[in-house]
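Chemist: Scrolling down, you'll hit the structures one after another.
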Structure I
Amino acid sequence: MDPAAAERVRAVFGPYHQLLTESLADHSPDEIALIAGWLDRAVEPTRRYVEESC
C-alpha cells in the first residue's frame with residue numbers, strides 16, 4: 001500500500017480500532033470468536049436487507 005494512503009487509513013480508522021480494542025479487552029478469545037462469528041454471519045442478511053429495502 002502507498003505510504004500516504006496507509007497514513008490516511010490510520011488517521012481515519014486508528015481511533016475506531018483503539019475503541020474496539022479497549023471494548024474487547026476484557027473478553028476471552030472464545031468470546032471474541034463468538035462475536036466475530038456472529039458478525040460474519042450477519043453480513044449477508046444485512047446486505048440483502050439493504051439491497052431490498054433501501
Structure II
Amino acid sequence: MLQIKKTLQNEFISKGAKIVRPLHMTDYNNMEFVLEDIDGRWISFGIKQYAIIN
C-alpha cells in the first residue's frame with residue numbers, strides 16, 4: 001500500500017502539483033501526503049495504518 005501512495009504522490013509531482021506535506025506517518029496513524037490546489041486549498045490523500053494482531 002505504501003508503494004501505491006508513493007506512486008500517486010510522484011504522479012502529482014510530475015504534473016506540477018505543489019506538495020505541502022510529503023508522504024509521512026501522522027500522529028493519528030495515517031500514512032498521507034498533502035497537496036495544494038489551484039485555489040490554495042489543501043487536499044490530503046491517506047490511508048489508516050492498522051496493526052496486524054496475531
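Chemist: By the measure Rg/Rh (Cα atoms, Kirkwood Rh), tell me the structure among I, II with the highest figure.
Modeler: On the way: I: 1.12; II: 1.04.
Comparing I, II by Rg/Rh (Cα atoms, Kirkwood Rh), the maximum is at I.
Chemist: To test your reading of the models, identify which of I, II gives 3.0 for distance in nm of label points 7 Å out along Cα→Cβ at positions 3 and 19 when calculated.
Modeler: Matching structure: I.
Chemist: Identify the structure, out of I, II, from whose coordinates mean count of other Cβ atoms within 10 Å over residues 27-34 was calculated to give 14.2.
Modeler: The read-out was computed on structure II.
Chemist: When helix-only ellipticity at 222 nm (-39500 (n - 2.57) for each DSSP H run of 4 or more, over all residues; to 500) is calculated, the result is -7500; to which of the structures I, II does this value belong?
Modeler: Source structure for this number: II.
No lab work stands behind these numbers, since they all come straight from the coordinates. Worth saying up front: this structure is predicted, and the values here are computed from it rather than measured. Cβ atoms are built from the backbone, for glycine too; each structure is taken alone.
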